[in-house]
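Colleague: Given below, in the form of structure tokens, are the structures.
All of the numbers you see were taken from the coordinates with simple rules; none came from a lab. Bear in mind the structure is a predicted one, so any value in this text is a computation, not a measurement. Cβ atoms are built from the backbone, for glycine too; each structure is taken alone.
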Structure I
Amino acid sequence: MSEIITRQDAGDTVASGAPVDVRWAPADPPRKPRRLWLKVGAPVAAVVAAATVCSLILIAPGTTAAGVPVGGQTSGAAADSIASRLATIEVSLGEGGPTVSAADLGASVDASALADAAFAGSPMWNVTAWFAEYGDPEVTLDAERAANALRAALPDAYADPTPAAVAFQDGAYTVTPAADGTGVSLDAVRSALESALSSGAATATVDPTPEPVASVVTTEAAQATASSLNDMIAEAGFYVGDDRAVPVSAGTLASWLDVTTDESGAFSFTVDAAAIQTAVDGLPDQVNQDPVDAAVLSNEAGTVLTTLVEGQDGRVLGDTSGVARDFADQLAGGDASYDLTADVTPRGTVSTVRLAEVDLGEQRLYLKENGKVVDTWLISSGRDGAITYQGHYSIGWRTPLQDMKGTSRDTGSKYTQPDVPWVMYFNGNQAFHGAYWHNNFGHQMSAGCVNMPPALAKKLYDWMPDGGDVWIHA
């Protein structure tokens with residue numbers, strides 16, 4: 001007889017051989033394996049990731065930049081720390097003297113550059129670069145703000161400097177030199193702030209003894225400006241080609257310019273275009289002109305010996321719209337020569353050839369221009385034994401008065417003739433000259449020269465240029 005065994009709940013008994021009402025109980029669900037690492041590992045990973053990121057963007061612990069602790073900060077935060085630290089430093093003007101803050105002085109430092117240098121050299125991830133020091137700060141001051149703050153704190157130390165000045169007077173620009181004032185040294189204040197920032201000190205002490213304070217507007221700058229303006233005066237005008245057709249006087253130019261200085265002490269000047277327009281309106285009457293031929297004296301070879309009339313080109317002024325504005329722009333750049341547009345008719349040249357012709361047979365001098373006789377008078381040439389040599393010559397050395405000495409070729413006797421007037425040599429020692437010692441003109445009387453009454457000799461002297469042609473013939 002087989003046994004049927006059934007599983008009962010706890011507390012039941014099993015009878016052997018008796019039929020039992022069999023009932024199956026459900027089995028317990030299997031237990032899931034425990035994954036504690038998911039609960040612990042995720043926060044740890046996040047921490048590790050955050051630490052990694054921080055190590056890439058933060059400055060290493062113990063690092064200082066310009067004396068300011070910046071460890072554990074980003075570059076931006078470090079820059080703020082450096083700037084804030086500088087602003088809090090107090091500057092004492094002497095031991096126990098009045099104080100001003102760096103902020104009052106307009107002090108600043110390139111905090112971003114200092115912070116960037118600290119991060120570049122000591123990032124947090126580089127443990128070998130922890131506790132490093134970076135940066136020698138270069139403090140700058142707002143000069144005007146610093147001077148005002150120091151003056152307010154210690155007024156007795158200050159006297160204003162006298163700026164150099166440029167002024168127009170007596171036809172030229174002149175300079176009044178600058179004179180130093182007094183004040184507290186800004187360099188000393190700046191240096192003291194740098195030392196305090198680097199050392200971590202909260203205060204800095206500066207010697208308040210007044211020292212010379214130079215004017216921002218210097219004598220050298222004024223001299224350079226005056227020199228430039230005076231150079232402009234020398235060339236100022238309206239030009240047609242190379243001709244300064246309408247000069248601009250020194251006073252007029254100065255009335256167009258307003259010389260000023262800026263905060264940096266640099267000189268500049270503004271130009272009144274409306275005032276220039278007044279001058280431009282009068283240009284046609286001064287520029288327009290008819291041509292005038294030049295008149296010159298030449299020799300027969302065509303060489304110009306002298307100019308009697310310079311002559312002038314004819315010209316008609318072109319369009320002047322915009323001239324005032326353009327000239328103002330030129331002047332602002334230091335150029336006082338304005339080129340006008342004009343239609344130019346070139347001058348002509350009339351050449352005259354003058355000839356002093358002596359006819360020995362007639363004992364007469366002819367003055368000719370371009371072959372035509374313009375005047376004539378009697379002369380006395382050399383005697384038969386001391387003849388005046390024939391030929392073509394030209395006027396050389398001349399003198400209005402001379403003592404003549406020589407030996408007569410025909411008699412062999414020596415002579416001295418004082419105060420001979422209006423002498424013009426043309427062939428060695430033969431010359432035209434006046435003769436006051438005789439009145440026998442029309443006959444041979446001289447020792448080789450050609451003489452004539454003194455008044456006529458003066459006329460020839462004035463009429464004939466050096467190099468003028470002479471022709472002696474029978």
Structure II
Amino acid sequence: MPPQKAVIVGAGVAGIATAIRLALKGYSVEVFEANSYPGGKLSEFTQNGYRFDAGPSLFTMPQYVDELFTLAGKNPREYFNYQKLDVVCNYFYEDGTQLSAYADTARFAREIEDKTGEPGQKVVKHLAGSRDIYDITNHVFLERSLHRLQTYLRWDTVRSVFRLPRIDAMRTMHQANAKAFSDERVVQFFDRYATYNGSNPYEAPATLNVIPHLEHHFGAWFPEGGMYAITQKLVELAESLGVKFNYNSPVSEVVVINGIAKGIRTNGNNVIADVVVSNMDIWFTYKKLLEKHPALHPQKTLNQERSSSALIFYWGVKKQFPQLDLHNIFFSADYQAEFQHLWQQQTIYHDPTVYVNISSKLNEKDAPEGCENWFVMINVPANNGQDWDQLIAEARANIIAKLSRLLNTDIGSLIECESVLDPRSIESRTSSYKGSIYGTSSNNRFAAFLRHANSSSKVKGLYFAGGSVHPGGGIPLCLLSAKIVSESLT
């Protein structure tokens with residue numbers, strides 16, 4: 001009897017991971033990708049001798065990548081390697097304060113106390129609270145489906161339910177951080193973690209204070225060869241297991257007959273399958289792939305507030321900056337005003353918080369000698385028809401002025417090549433509705449329960465993986481969505 005056939009729509013990291021897991025379950029797996037390359041947001045490009053990782057730049061919880069190799073009976077270290085960062089990120093404030101977020105908790109607490117006067121013990125206590133939230137939520141809310149009865153029949157779920165008040169869902173993230181710390185710089189530091197899933201710290205629940213634990217307990221890492229190595233090595237693993245990747249193959253339809261997914265339609269041809277997994281943004285999955293079946297559309301879910309987007313400048317910079325590291329943050333002087341512009345006014349604040357990633361700090365080949373490859377990003381609203389050409393021009397001038405001031409160097413004169421990614425191009429290249437990077441926002445205390453499930457309740461054989469569905473966006477959660485899909489097929 002031939003193996004069951006699984007088709008996966010999209011070769012994002014969740015689609016690739018799902019392909020690996022289903023191949024290991026004995027499925028014959030084909031992946032159909034609209035672009036000419038795999039990875040989705042986790043891709044790369046080169047320009048004028050500079051190499052840039054196009055999307056995600058922070059690598060945490062590498063155990064979820066390692067797990068895929070281990071499941072395949074391979075030693076991950078023979079295929080994929082990475083180094084731990086001693087300094088997770090450098091932070092620059094407008095008042096001249098500079099902080100290094102050391103991976104070691106005790107050292108980080110001393111750094112906060114030395115630079116801000118905030119007692120280090122408060123930092124240690126706050127990170128312990130972050131760990132508690134993780135311990136309560138991880139196995140239940142992240143690693144399993146919230147939409148299957150079996151999840152709630154497990155003893156660890158019952159234990160977590162009784163501990164739910166400790167996940168701090170009734171306060172906003174900012175309220176919790178402002179209560180924990182008296183120094184505004186420290187509050188701003190911890191508020192920033194809301195942006196890790198495209199949310200607003202002044203609205204998102206304090207449950208998101210789980211995120212610092214991921215950096216300060218599990219650590220931040222850098223893959224050999226850059227972030228795109230994650231995509232490359234997982235594709236190699238998938239292909240070694242017999243997975244077939246079809247590029248330049250946009251899927252136009254999920255074929256549904258009598259409530260059962262029967263396959264897909266791509267390039268004018270039908271591909272029959274027993275299982276269909278969409279790694280496409282859930283909004284486009286329904287509006288495009290299931291356009292013929294409006295009765296299946298979960299309108300309430302599709303109408304949820306989208307996460308923020310990003311404006312990224314990829315700059316080839318003809319100078320090296322020893323005061324900068326792999327990850328660098330230049331804070332806005334007025335964080336609340338920045339988020340008010342982003343969320344309420346749907347525009348870009350004149351003094352945005354700027355993130356600068358420089359992979360050539362650890363991978364020298366990413367830039368010509370004496371130069372650096374700058375990935376310069378700010379958070380921006382999702383695309384709702386703003387005049388992006390004007391906003392981009394204004395933001396570019398403001399970013400260059402800010403970096404030039406804080407680094408005491410004319411940055412504009414050092415830029416010898418440039419590419420730009422904005423919400424419009426994010427949508428067109430990665431099928432992310434409105435350019436929102438993380439699907440829906442988490443600006444709601446019930447956001448974890450409002451994300452779309454990883455399987456369809458109305459179409460047998462249809463599943464969903466990726467950052468727009470449970471458990472959320474970012475590389476670790478995308479990989480967990482693949483795990484949940486795989487375990488749903490037992």
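Colleague: Could you figure out which one of I, II the value 9 for relative contact order in percent (Cα under 8 Å, 6 or more apart) was computed from?
Modeller: Only structure I yields this read-out.
Colleague: Another one. Identify the structure, out of I, II, from whose coordinates FRET efficiency 1/(1 + (r/R0)^6) of positions 69 and 269 (r between Cβ atoms, R0 = 30 Å, to 0.05) was calculated to give 0.05.
Modeller: I
Colleague: Still on this model: With volume of the Cα convex hull per residue in Å³ coming out at 496, pick the structure among I, II it was computed from.
Modeller: Matching structure: I.
Colleague: Another one. Output the label of whichever structure in I, II has the greatest value of distance in nm of label points 7 Å out along Cα→Cβ at positions 221 and 413.
Modeller: Structure I gives the largest value of distance in nm of label points 7 Å out along Cα→Cβ at positions 221 and 413 among I, II.
Colleague: Which one of I, II has mean count of other Cβ atoms within 10 Å over residues 101-108, as calculated from the coordinates, equal to 19.8?
Modeller: I
Colleague: If FRET efficiency 1/(1 + (r/R0)^6) of positions 245 and 333 (r between Cβ atoms, R0 = 30 Å, to 0.05) is calculated from each of I, II, which structure is the one that comes out at 0.05?
Modeller: Structure of origin is II.
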